[in-house]
Structure P
């Protein structure tokens, strides 16, 4: 149960960042109000490659700084490599999603609904978990 909750938290965080970026990309100003633009919104493979290269450079800098401070280990390398693989998976999913819903407005509305469902599930399960851990069944120390 806890593993499912952690997975939902990660998906919720990724979706939150993606929805913020998508909202800014698909917005338009009409009579002083922000509205969703009903237009084709797709990112080219070249642009995705450029963004992935930038993220890779930042991750390599973080890894290099970590190695310089505390030495190299294969476990540290696996952690940073896993982070890079996670970013690659997120980019691949984003490309797949934009192929399914090329219209920015429709994509934002559908994914927004999905994201809000995840947030509601996390709110309820997180509240129950907190209540059980710290109020109903607190641990005995000592």
Structure Q
């Protein structure tokens, strides 16, 4: 069974592009268009990894990540933020909210897949310790 990745992003074009990347790499891709839908899908579908947009209307990525980490059902799922911002303050806030990595937009397919693979491997090695250590990928 392929690893399941949940893409939470308000941009349908980006979700489609990422879904295509993931499916070509033999991942199962799930999509959510906003934070509340992402929280519900994560709790119901149990993805192995979550790709989360930082800037979304309504419930932003920080609030969504805190919601994921605050729910025992989803707390151990590694969250990778995908953001168009290069502001290091935003990245620090993402890590404080529970992210394991931040990938800047635009990103290269290879950087995205490598970051997902690293987070997946770390999560499998450390299942008793919750979220894996933080990692940063540069595109």
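Please state which of the structures P, Q yields -13500 when helix-only ellipticity at 222 nm (-39500 (n - 2.57) for each DSSP H run of 4 or more, over all residues; to 500) is computed from it.
Comparing all candidates, it corresponds to Q.
For which of P, Q does distance in nm of label points 7 Å out along Cα→Cβ at positions 13 and 29, calculated from the coordinates, equal 3.4?
P
Can you spot which of P, Q the value 11.8 was calculated from, given it is mean count of other Cβ atoms within 10 Å over residues 45-52?
Structure of origin is P.
Once distance in nm of label points 7 Å out along Cα→Cβ at positions 5 and 101 is calculated for every structure in P, Q, which label goes with the largest value?
Going through P, Q one by one, distance in nm of label points 7 Å out along Cα→Cβ at positions 5 and 101 is largest in P.
For the read-out Rg and Dmax of the Cα atoms in Å, a value of 19.9, 65 was computed from one structure; give its label from P, Q.
P
Taking distance in nm of label points 7 Å out along Cα→Cβ at positions 77 and 93 from the coordinates of each of P, Q, which one would give 2.8?
Source structure for this number: P.
Identify which of structures P, Q gives the largest calculated value of relative contact order in percent (Cα under 8 Å, 6 or more apart).
Answer by largest value of relative contact order in percent (Cα under 8 Å, 6 or more apart): P.
For which of the structures P, Q does the calculation of mean count of other Cβ atoms within 10 Å over residues 53-60 return 17.1?
Structure of origin is Q.
We did not get these values from a lab; they are worked out from the coordinates using the rules stated. Note that the structure is predicted; figures quoted are calculated from it, not measured. Cβ atoms are built from the backbone, for glycine too; each structure is taken alone.
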